[in-house]
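Following are the structures in question.
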Structure P
Amino acid sequence: MNMDRIEQVVGEIYNEALEDYVGLWTIPWHFREMFGVGDEQARRSESFKVIERLLRFPDIGIGQFRDKDLVFDFWNLSPLDALNKIAIEWNALGHEPDIADIGWFTSKD
């Protein structure tokens, strides 16, 4: 595991989330497309390190859009509970998250 690239992805997602909604799917995408991590299990492991760090920022939250009205609902969960929810939903997918799967990071402001 390369901590430099984990911190780079954390920084990129954090900065983007301050301005917009960032899908969770972009995290494994970074490891696959930007860093060439070919092994899906390695991408998942590194992705969860990024997710865990992002969930600890007090000004960034995770949630999901309601289907039709595009209202964003933050998850009212502790970082640990949010991490567990992500793991359960990721496992249920049976593949890496895609656009709109699981959740989105964004500023709480």
Structure Q
Amino acid sequence: MAWPRGPRRHKYGAVATDVEGIRFPSRREAARWQALRILERAGRVCTLERQVRIPLHAPGGGLVGHYVADFRYYDVELGRTVVEDAKGVKTDVYQWKKRHVLAEHGISIQEV
């Protein structure tokens, strides 16, 4: 028996959204991108990046994977770089990677 065809649904209910010619996996991430672009145009943030790969290493030094941050930018008012994740569902794997990024790189991921 063939499965019925139709729009693919994300298992957590996320709806893919296009903004500025960029495909985002969720409306939340797309909305945050639009907000960050407004802040960038206002000069409050700079060096805005999407889908930033951060390597994760085992204690012996071998690469075990990557954490892919939704956004990274420099917050002019705070005077520091911010790494963000537009998170709806915090899976066990996400929580482990968040702790690993903090332990290995000293980067605290901000959830929005």
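Where is FRET efficiency 1/(1 + (r/R0)^6) of positions 42 and 82 (r between Cβ atoms, R0 = 25 Å, to 0.05) largest, in which of P, Q? List each step's numbers first, then the result.
Numbers: P: 0.65; Q: 0.95.
Comparing P, Q by FRET efficiency 1/(1 + (r/R0)^6) of positions 42 and 82 (r between Cβ atoms, R0 = 25 Å, to 0.05), the maximum is at Q.
Consider the structures P, Q: one of them gives 38 for relative contact order in percent (Cα under 8 Å, 6 or more apart) as calculated from the coordinates. Say which. It would help to have the intermediate numbers written out before the result.
On the way: P: 38; Q: 18.
Traced to structure P.
Output the label of whichever structure in P, Q has the greatest value of distance in nm of label points 7 Å out along Cα→Cβ at positions 18 and 50. If you can, show how the numbers build up before the last one.
Working: P: 1.8; Q: 1.3.
Ranking P, Q on distance in nm of label points 7 Å out along Cα→Cβ at positions 18 and 50, first place is P.
Can you say which of P, Q returns 25 when percent of Cα pairs over 22 Å apart is computed? Walk me through the intermediate numbers first.
On the way: P: 25; Q: 43.
The correct label is P.
With Rg and Dmax of the Cα atoms in Å, for residues 26-89 alone coming out at 13.9, 44, pick the structure among P, Q it was computed from.
Q
Tell me which of P, Q gives -8500 when you compute helix-only ellipticity at 222 nm (-39500 (n - 2.57) for each DSSP H run of 4 or more, over all residues; to 500). Kindly include the intermediate steps, with their values, before the conclusion.
Details: P: -14500; Q: -8500.
Going through each structure in turn, the value belongs to Q.
Only the coordinates and a few stated rules stand behind these numbers; no lab work does. Because the structure is predicted, anything quoted here is derived from the model rather than measured. Cβ atoms are built from the backbone, for glycine too; each structure is taken alone.
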